[in-house]
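S.K.: Presented below are the structures under discussion, each in the form of structure tokens.
Rule-based calculations on the coordinates, nothing more; no lab input. From a predicted model like this one, the values you see are computed outputs, not experimental measurements. Cβ atoms are built from the backbone, for glycine too; each structure is taken alone.
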Structure 1
Amino acid sequence: MLKTLKNYHILIYPVILYWLICILMYLKFPHTLYLMLSWNVFLAALPLLFIGISIYFYNRKMKSGAAFFTLSWLLFFPNSIYIITDFIHISNDSLVWVEKAGELYETGKTVYNTDIFAWFKMFTIGIGCVYGVILGLESLRLFLNMTASITSPFISWICITAVSLMSGFGVYLGRFLRFNSWDVLQPVNLIKGILDRLDLFALQFTLCFAAVILLLFFFYLTMIRLIHSQAEIQQS
């Protein structure tokens, strides 16, 4: 397991760096947003840890351990994609607006905010989003490889589609119903909350977000294969 985790231990350094950025932003602007962003990036890193441990157990024929950590991965994977929705927090900041037409401008003038901290807030959210999504997609790639080795490539892609749909619904539960991954430990409250808010929008959001996950995953796999192809060319 140590060898498996060693391949990804370097990924913890950007997480620590991001936490430092969030702490500095929090000291400058005491807002819980920056604490939440650092927490969300931490949650986004857990799926990669869980699937790595699951693969370790699977390779050693320890099925119960592999099943437990695969389930843990499935429960926490939506956190790595959920982080995309953090962009809603820039809605209260006017980064650009249009001034009304006047004597100098017949059709109005586009004005950009020159407060660097307003832009840096967007950068902070963006950095966390990109890194969290990359961590999640890498864990999804490992899950794809593991399921393909157990079943077949076709079945593994069915699993990826199913995971995308469940994750899309998971993001809906987290963003709009404010549930967390560990709320599965309170199934009665979870099911009651879902039934009370289940509507057409829930279905629409789930399908749209599942499509986003699949599209991002396709782009990610394409880039990974391109990098591997270039590396093979250089070695030959």
Structure 2
Amino acid sequence: MHQAKTTQRILNKAIIIGMGLLFILLQIGFHPTYFQYFPQFETFTWLHHIHGALISAWIILLVVQPVLMHKGLCKAHRFIGKLSYIIAPLMIVSMCLILRLSYHKLVLNSSPKDEMSNQAPIIMQLFSFTVLYGLAIFYRMHTFYHMRFMIGTALLMIIPTVSRIFFEYFAAEFWYDLYLSVGLAAVLLIYDIRKKADWKPYAIVTAILMSILMVYHARYSQAWATFGRFVVDTFY
């Protein structure tokens, strides 16, 4: 029993460190494309600011929640968790609006097909966040499942954060962050399997992140082009 509690404390600390690192990476990744323009932000709209604030709020929530659980502050954890009922839907809506705004801006110097191909991994990230958050809320009374699906949303946040680091600092031409997120999910899955814990949550997380990678490689396919036309005609 004592060993189990010790292991859980170590895992909690690892989660806290991981979420804190994600918050730091957020500041680094978004500095060249957003934070460096403070305080004028001349080329940005109110929508960009709201979206940025919501993303920051979500990652702060991911940092704070495991700290509260580690400290045994369950009531505070539940109270702050309810804020996600507001933050998550607004994040989804803001991302939809950002995608629409970006499409109409960039398609002027491109083609509808090319622009929808560029948006493929981002659209899949939006879909994946919706599914993972929905699963986390559905299993909110099942701590083991809830925690892993919330960690899944953190792994998802690695993609837009680390991609900016690769693209802006190292001039990368490939989405290495997609492989990083899938790899981390796979490591967590293997860890649960080796510990003989329930492997299904991380298997779902890994499959969802893998779907983003698969769509990325299929973004120029006829199937995605057809889906893209549907998105443009229906939502854009």
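S.K.: Taking 0.9 as the value of distance in nm of label points 7 Å out along Cα→Cβ at positions 148 and 204 derived from one of the structures shown (1, 2), identify that structure.
M.R.: 2
S.K.: Thinking only about distance in nm of label points 7 Å out along Cα→Cβ at positions 20 and 60, which of 1, 2 has the largest value?
M.R.: Going through 1, 2 one by one, distance in nm of label points 7 Å out along Cα→Cβ at positions 20 and 60 peaks for structure 1.
S.K.: For structures 1, 2, which has the highest computed value of distance in nm of label points 7 Å out along Cα→Cβ at positions 68 and 164?
M.R.: Evaluating distance in nm of label points 7 Å out along Cα→Cβ at positions 68 and 164 on every structure, the highest lands on 1.
S.K.: To which of 1, 2 does the computed value 18 (relative contact order in percent (Cα under 8 Å, 6 or more apart)) belong?
M.R.: Comparing all candidates, it corresponds to 1.
S.K.: The value 16.1 for mean count of other Cβ atoms within 10 Å over residues 156-163 was derived from one model only; which of 1, 2 is it?
M.R.: This figure was derived from 1.
S.K.: Another one. One of 1, 2 was used to calculate helix-only ellipticity at 222 nm (-39500 (n - 2.57) for each DSSP H run of 4 or more, over all residues; to 500), giving -26000; which?
M.R.: 1
S.K.: One of 1, 2 was used to compute FRET efficiency 1/(1 + (r/R0)^6) of positions 116 and 228 (r between Cβ atoms, R0 = 25 Å, to 0.05), and the result was 0.05. Which label is that?
M.R.: 1
S.K.: Using P(r) over Cα pairs in 5 Å bins from 0, in percent as the calculated read-out, with 1, 6, 11, 14, 16, 15, 13, 9, 6, 4, 2, 1, 1, 0, 0, 0 as its value, let me know the right label among 1, 2.
M.R.: 1
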